[in-house]
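Given below, in the form of structure tokens, are the structures.
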Structure 1
Amino acid sequence: MALTKLEIRTRQDFAGGESFGDVGRYERIDGVARFAVDPGHADNGVIADIGLAPRNGDGLVEFSADFRIVKPVDNDHGSGRLLLDVVNRGKELALKNINSAPDGPPDADPHPGNGFMMRHGYSLVWCGWQHDVPDAPGLFRCNVPNAQNADGSPVSGRIVVSFQPIAHTDTQFLSDREHRPYPTNHLESWDSVLTVQDHEDGEETVIPRERWAFARMVDGRRVPDAAHITMDGGFEAGKVYRVLYETSHAPVVGLGLLATRDIAAWLRYGTVDADGTANPLVGAIGRAYAYGRSQSGRFLRQMLYLGLNRDESGQIVFDGMLPNVAGGKMGEFNVRFGQPSSLSNRSVNNLPPFLDLEADGDDGILAECERRGIAPKVMYTNTSSEYWGGHGALAHMTRDGKADVALPDNVRSWLFCGTQHAPANLPISDTNPDTGARGTQALNYVDYRPLMRTALYHLDRWVTHGEEPPANGYPNLADGTVVSAYDTADRFGTLPGVEFPRHQKVMRRLDFGPDRAVPTVIPPEVGDEYPMLVSAIDADGNEVGGIRLPAIEVPLATYAGWNVRHTDIGGAGQVLAPGGTVVGCAIPFAATREERLASGDPRPSIEERYGSREEYLERVRACAESLVESGYVLAEDVEELVAQGGEVYDAIVRAPLAVAADD
């Protein structure tokens, strides 16, 4: 197998030795996985520049990745299910996004949250796949070689790095989110170009070369630096900057896809590594699933598109995949000079295909897996932000937006109405404490994680027992639930104090040349805008084209997948999308009729809708129980949804913390 060594560095109790129902205690295993892959293997040949990677004496390409396994101490007490949680920018996600674990620093001990996956006997694995993850405790990285020309010289070429500050700064690092940069190979190159735009789709202006330099400011003076740029007067908050330059650093980015494939395959089928280290899960795994959120959800779509669901021995790796908030995109996960964290609107992650099967003249995401008979069951889950980000509807509609496209039989797709990209919760605030990004409205606080638990439950039942999951739920033309984003502006414009985005995050047709893995047109040629289609909304402004949690069906606010940048962070009128990810909003109802009339709010107040907290919670419970009957919520989460409703009610109404009779 391609995994040659599982180097175990620590083995310890998980969650302080807590016992999880009949499964019992879990353990945590951390270390480094080492790989050696055949660059001539038919499946591996899809990896960009693998033929230019250095080889060992056996003609194989070597690389390594950080890993972690969390498994039952007694494998016989597990369920035989492996969940590979594709890390996002080096961070694990499944415990937070499925188990509702609290946030914590990456180097903290992983928190089991509500223990959902442990109680269900899952073994979890994390494996680094991203080459540019920064050096920081607790992050998972994949260490890959650089591509070389035949004479051993480094591969060179042009790259574009984009950034949009949320505060004035005089120096910019040449990477996204402090990841490892692509340094320039010419500090004094006058062929490099820096441009600025008022917003991401605005007119581009070239900044004179003499005004900026590859350097950083130290004690008020410029110090040459291949990984930074600085500019006279600094970079303005809210402006979009793009710097085009040449680099001679070409890591074989796509090897991270093989690390993900091959660690899962070895844990599922392997026995011992080349040094005799035993597989900690030997004989214990009957089914394997992959979960990915946002960047890592798009990473799973890339794996599918490349047909990477079997190992070098031809064995199926994943029986099911759960890409969460991936929308219709892939990413810079298999491209020369790839920036996996980039969400620029001029990135290869905006290239088609968007659909699962062939349409619009292209092979779909699943076409290669279907041809090889290795397509898994796939459950897509998206939030409103993926549609307002300009690409969610393209996963189930033609590119002109004029026709619905049926999903394959092995695919389900759910839109969680009125939610934002990251699972949210209280307190009510207009500012993200981690990034400082501020909106004109409160940030969205709908917690969709109960629906994620349901999705994993149904994926397993579908794979294991052939039980069909609940029906697809997303906006479409057939039932009139899909509209242009711009057509909702008038409705939101009636709400007092609400600013609708004047500048959306749109997607356009891009031309990088004939080979998406080795682009030759840099920057790309930019074409027409794709239609931006979102869910239709009801009289309150809440979405109707998908799965409606009690927060949406029995609302206390209007919830949307978009927000607008506050003037404090520049970019007035632009959709709030720090780092490229669209952030949602919550626009609470007035608490009383008197408050509503005073503000001119057309939406009935909470007092007029429900009368009392008790009545409101009764309706929340009824909605949650209805979702249980339809299969979209698990019975164990009804009380959680009722509790969430009570917390939001108290936060908006400022009512005393009274407990309802059925609370």
Structure 2
Amino acid sequence: MRRLAFRPMTVIGIMALLAVVVGAQAPKPTPVDQLTSKIVVQLLEHDHMARPKIDDDISKKWARNFLKDLDPQKNYFEKPDVEEFLAQDTLLDDKVREGNLEFPRTVFARFLKRSDERFATAMELLKQKPDFTVDESYVDDPDHVDFPADAKDAQERWRKKIKFEWLQRKVLDKLSDDEIVKKLTILYRDRNRMFHQFDMSELLELYLTSLTRTFDPHSNYMSSRTWEDTIKQSLQLSLEGIGASLQSEDGYAVVKEIVPGAAADKDGRLQPEDKIVAIQNDDGSETDLVEKKLGDVVRFIRGPSGTKVRLVVQPADTKERKIYELTRQKVELTQQHAKGQIIEAKGEGDKTVKIGVISLPAFYGDTQALLQGRPDAVSATEDCRKIIDDFKQKGVNCVMMDLRGNGGGLLNEAISLSGLFIDKGPVVQVRELGGVKHLDDDDDGTSWDGPLVVLIDHLSASASEIFAGVIKDYGRGLIVGDSSTFGKGTVQQILPINEALHARREIPNLGALKLTIQQFYRANGESTQIRGVAPDVHIPSLADQAITGEGKMDNALKYDKIASLPHDQFNRVPKDLVALLSSRSVDRRKADAKFQKEEEKIKKYVARKERHSVSLNEDKFRAEFVPDDDLDKEKAETKNAKDKRKNRFHEHVVWEPDYYNDEIVRIVSDYLTLGSKVIAATPARPAANRN
């Protein structure tokens, strides 16, 4: 990819202005911010796959995106505010080319003013318990409500908003009125404080990302801090620090989780619910952390491996202050690596089958370490390969890849993981500015040739969809899920802005752009964009109804299709077998009381979603939202298991028995015991161009 060349004076100019930047606290643009905005516009027009021209039409979309990003529920701005700002909506493209950032600053200043007003309103409303016998409703879909007409209209909206949040906590969380008032007071106070603690890097990130999203929903601008966190934690699954997860509560940084095996865990003194109130410096002075931004608190605590930090801690439920000195270390988030578990089930004729489940939360990897051949390189594919080798030694009958909730990750990991189950052949086709190319699995052989099942849901996205698409196109395994996958069929590249500058002198880190540069297609030529990958056997769930996908996102690219490529056809999922498996599953679910209750909840949810509002009458609210006790208990247990699975600091749960997962096991058992004869009668077909 070509990089833009900037005159040396531009870089020198940055150096000359550094003194101005240092110490800037308020959300006021600095010369470096202004330069960053100009560079981002040029890079967008130069490197985004759409080759967009940022003009008046884009400017109009940009202005509306920014207002929506600041106030997505339309709870803060009033209609005259919005009309005032949109009167300037054709000027943003011209202003940003000049480095003029007065528009976001002006809009955000008004937002802070409205936030203070809404906070004051909330505090007044919380002084009196709402009347839940009144038959009124709250519109909970921002697409079906306008901004408040004036302050009086905003106050009425907040009255209903607080009544709704109070009712939720009373009925669903079973809290007392005093507990609700305390929690909501802290919630609104923390939220207002967070808005006031926004710095210019965060405001610039929000503003420029509202521009990138006019082209597609996945391009965005990342500040230097966001970029660092994204690379280290999301893809390389590592960070450096003490190994604790913090959450801001009522102005305090409260410990929520301790990373097993990390510095805090080994030391043993720091515990969940402790408050970190300060850092003790080398000279004995203290840096106060109370009411500081959580991100800043984290950066005070985080540091290079081997260095020390002295935390001033207020242990939970005390007023004591203790000092804990900890030595920072590199924390490998191995808890989020692929994990395996073998489960046994009864199939047709009471035959016992062993299913090897691989839970893969993300397609992670350290690309640079892998290229260097380092033995400590992180790789989702290699972790899965080891699990499969263990499964084979233990005699499993089937491997089940669980990609539910897997939002994707590295493209090369999706390709190499596919190669564990297919021989050589195309994995994905990629369209970019220069045309279409295909990326193949070039490795001979496979790691697993036996029966394969892939679990998907609506949150399986990007790399997950590439993998599921390969398995489906090759007829290699059975796809089971509650819906089609998310439908994200685009490829993004992270472009560090400093690299684009070819800067030879030391300059501030200007962050990075994540740009959509390619769209990918399956071997059969179909794009995964919008439509995703559909399951062979569909098991409906409420979650499928509650979650939107790529097709619901603003400015999503359209679905299309290109020519297919020759590829092997394993014929492991013939249509008559899929029909039989689906039919048997439907019959079981019709006879299962829990699935029938789930079906009732789905119908009720769909009906409410079409109303775009929720009743604030307690009796009606209870009738609609309080679920069956038995089903609710089982769902709560399942949710806890899923929460553990998503938690990057703890060993995620590989497989949790519940009525939904139990049905998946029954489908897999049927697949193994009923499908053997059908599959044997349907021979595999090699690709026409295979050597």
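All of the numbers you see were taken from the coordinates with simple rules; none came from a lab. Since this is a predicted model, take the numbers as computed values, not measurements. Cβ atoms are built from the backbone, for glycine too; each structure is taken alone.
Structures 1, 2 were shown, and percent of Cα pairs over 32 Å apart at 50 was computed from 1.
Each of the structures 1, 2 was assessed by distance in nm of label points 7 Å out along Cα→Cβ at positions 193 and 321; the largest value belongs to 1.
Given that FRET efficiency 1/(1 + (r/R0)^6) of positions 513 and 625 (r between Cβ atoms, R0 = 35 Å, to 0.05), derived from a single structure, equals 0.25, which label among 1, 2 identifies that structure? Can you show the working numbers first?
Values: 1: 0.05; 2: 0.25.
Traced to structure 2.
Looking across 1, 2, the calculation of Cα Rg over 2.2 N^0.38 Å, for residues 105-176 alone that yields 1.24 traces back to 2. Set 1, 2, criterion mean count of other Cβ atoms within 10 Å over residues 201-208: the highest-scoring structure is 2.
Using helix-only ellipticity at 222 nm (-39500 (n - 2.57) for each DSSP H run of 4 or more, over all residues; to 500) as the calculated read-out, with -13000 as its value, let me know the right label among 1, 2. Going label by label, the one that fits is 2.
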